[in-house]
1. Supply the structure label, taken from P, Q, corresponding to mean count of other Cβ atoms within 10 Å over residues 82-89 with the calculated value 21.9.
2. Given 4.2 as the derived value for distance in nm of label points 7 Å out along Cα→Cβ at positions 10 and 122, which of the supplied structures P, Q does it correspond to?
3. Consider the structures P, Q: one of them gives 28, 19, 16 for semi-axes √(5λ) of the Cα gyration tensor in Å as calculated from the coordinates. Say which.
4. Using relative contact order in percent (Cα under 8 Å, 6 or more apart) as the calculated read-out, with 13 as its value, let me know the right label among P, Q.
5. So helix-only ellipticity at 222 nm (-39500 (n - 2.57) for each DSSP H run of 4 or more, over all residues; to 500), computed for just one structure, reads -500; which one of P, Q is that?
Structure P
Amino acid sequence: MPTMASVMEDPTLERHFKGHKDAVTSADFNPNRKQLASGSMDKTLMIWNLAPKSRAFRLLGHQDAITGVQFSPSGRLVATSSRDRTVRLWTPSIKGDSTVLRAHTAAVRSVSFSTDGQKLLTASDDKSVKVWSVQRQRFIYSLNQHTDWVRWAR
């Protein structure tokens, strides 16, 4: 049985990732526990492979800072939100293919997959929350009753 001292130990740094050229704004682990995604003010999405000595992928596409990152429940997609008013769905691989989703009229602040991975929820400075179909990669509907920015939705 663990002692109180062992439970209260300070955390230790397991690994340090270097690659972004500006502040990191968000990060998420792949459910497969083999990758970490991070978004940054430098407009890039980094996919970090957690196996020792594996290289990272720097994915370009957004025209402004990335504000949110989340892996899909299957781990086969990564969604990003950006101040450039777009949402992107990425394949987390060296190719880094992405699809651009547009419907917001201001900075998009967060992305969140549904638990089944079929829908994506986004929140924006345009005072709306939007729901998207992941499979069809299309906007479905908007919730517009907020009177100010929406910074986060899940």
Structure Q
Amino acid sequence: MPLLEPEPDALRPPARAAGPSPDRVPDYGAAGTPEPLRRELTALLGADKVLTKVSDLVRYASDASPYRFVPRVVVVPEDIDDVSAVLSYAHGKGREVVFRAAGTSLNGQAQGEDILVDVRKHWAGVEVLGSGERARIGPGTTVVRANAALARFGRV
């Protein structure tokens, strides 16, 4: 066979077995966050800080890594009191908590299968100290944003 004339069958993906996709949302999460987790966290923090729809959970199931873990619930805390309340709740219920900061993990550490706490929205920002020799950087800040703030001081 000439080099530039591949065999068409070799280019086709193999046939898949019938059935659900291997990366579909587990049955327990198809309706979103299960009760009583949904009710308890909403009562604790307010509905605007608790994401429970299946579309929200799937959106948070991936970061920059090749892994996919669908959380049971996503919490978006506004302040330290919210974070403290979530950690106290999780400790009392024996639940796991994972924090998602900038979401640029290549190793999957910004994902979890229980309570995912997103600190990007209310916990980002860069405060350059002195002449740029130090900086106070919030956990939701990407490296690109931090470097942009430090660039005017000739720092990275």
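Quick note: the coordinates plus some simple rules give every number you see, no bench work behind them. These numbers come from a predicted model, not from an experiment. Cβ atoms are built from the backbone, for glycine too; each structure is taken alone.
1. Numbers: P: 21.9; Q: 16.4.
Computing mean count of other Cβ atoms within 10 Å over residues 82-89 on every structure in P, Q gives 21.9 only for P.
2. Among P, Q, the structure yielding 4.2 for distance in nm of label points 7 Å out along Cα→Cβ at positions 10 and 122 is P.
3. Working: P: 28, 19, 16; Q: 36, 29, 10.
Of the options listed, only P reproduces it.
4. P
5. P
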